[in-house]
1. To test your reading of the models, identify which of P, Q gives 22 for relative contact order in percent (Cα under 8 Å, 6 or more apart) when calculated.
2. When Rg/Rh (Cα atoms, Kirkwood Rh), for residues 90-153 alone is computed for each of P, Q, which one produces 0.99?
3. If helix-only ellipticity at 222 nm (-39500 (n - 2.57) for each DSSP H run of 4 or more, over all residues; to 500) comes out at -8000 when worked out from the coordinates, which of P, Q was used?
4. Comparing structures P, Q by mean count of other Cβ atoms within 10 Å over residues 58-65, which one has the largest value?
5. Could you figure out which one of P, Q the value 71, 51, 35 for Cα extents along the principal axes in Å was computed from?
6. A value of 15, 13, 11 was derived for semi-axes √(5λ) of the Cα gyration tensor in Å, for residues 18-73 alone; which structure in P, Q was it taken from?
7. Between P, Q, which one scores greatest on FRET efficiency 1/(1 + (r/R0)^6) of positions 42 and 106 (r between Cβ atoms, R0 = 35 Å, to 0.05)?
8. Work out which structure the value 2.1 belongs to, where distance in nm of label points 7 Å out along Cα→Cβ at positions 82 and 98 was derived from one of P, Q.
Structure P
Amino acid sequence: MSLHTTLWINGETYALDADPRTTLLDAIRDHFNLTGSKKGCDHGQCGACTMIVNGRRINSCLTLACMHDGDEITTIEGLGQPGAMSALQEAFVRHDGFQCGYCTPGQVCSATAMLEEVSQGWPSHVSEDLEGPAPLSEAEISERMSGNLCRCSAYPGIVNAIRDAAEGGTT
């Protein structure tokens, strides 16, 4: 049995006819050849597959493609390209926020959505105040990014890149 689903990925419409059990990650990688998002654990524990769906970051290995008919999906390919990177991607390069690079697409997608959450005043578990803006301390960034693992332990560079991008810096 095949189910027809229309996905809006990185501003383009894609038609998918696939088994309704196909995950969003597998659909995007295997059917549309957008391979930036990675399959890490396939259990929602590592964050390598993080994408932004309707402005919220999700683990795409844990959701079915057919559940996102018509949703706005952004993958790493939609955030920037070589020669036209997003400010956050440039900060990851400046601050060496990656080593092997396997987790980097998920880290960048997660951080992009996380910075939007911060700008909207969403508190985290370590926020001192539930009202108003939360300063992006190392603890705040680490808590908000805790769903994205880096097996190479590039965390200092990741945190510095996120802080730099949030401050609009170029250092």
Structure Q
Amino acid sequence: MYLKKKKSALSKKEKLFCLSFINSLDAELSAKAAGYTRNPLKKGQALLLKNEIADEIAQLRKLRERAMRNSSVVGLEKIAFSPITDAISLLYMDKPSYETLEKLDLFMVQEIKKPKDGAMEIKFFDRLKALEKLGAQSPADESSGSLLDAIRLGAQQLSEGGE
């Protein structure tokens, strides 16, 4: 047995209006983008008063928020765990071409400076802060502490000359 797709109560123009509105938050601009040419300000305001439109906008906002959260998690993971080899390679390149630069993975690079003396400085995003944002807790055993605590302890011991 096949499930029938629930027919949307919104027209294509109304759906376009909703999509445009969540990006612009401008009823007139969204009405124009959806193809409402006669008095788009009035039409946009009228559309916002419809329950079906309000529900669609609320649903689209929730989807957008979820997508943004997922994107930010992926970005934080890349900052926390990406290798820095391409950035180090960049330090040793004399005059890299645009095509070469395009191929480098420099996602974790926060800033690149090239002072007048010709040297290059590369500043990376803080991996520990990225891990904090990810909430990198050890789920298996609370008593063992978090992954973040282990990384901090290891970094502290290294800076003190320990092994």
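No value in this document is a laboratory result; all are computed from the given coordinates. Only a predicted model underlies this, so the values are computations on that prediction, with no experimental measurement involved. Cβ atoms are built from the backbone, for glycine too; each structure is taken alone.
1. Numbers: P: 22; Q: 14.
Working through the options, I get structure P.
2. On the way: P: 0.99; Q: 1.19.
The structure behind it is P.
3. Clearly, the read-out refers to P.
4. Values: P: 22.0; Q: 12.0.
By mean count of other Cβ atoms within 10 Å over residues 58-65, the leading structure of P, Q is P.
5. Values: P: 50, 36, 27; Q: 71, 51, 35.
It traces back to Q.
6. Values: P: 15, 13, 11; Q: 25, 12, 7.
Corresponding structure: P.
7. Values: P: 1.00; Q: 0.10.
Biggest value here belongs to P.
8. Numbers: P: 1.1; Q: 2.1.
Value 2.1 for distance in nm of label points 7 Å out along Cα→Cβ at positions 82 and 98 corresponds to Q out of P, Q.
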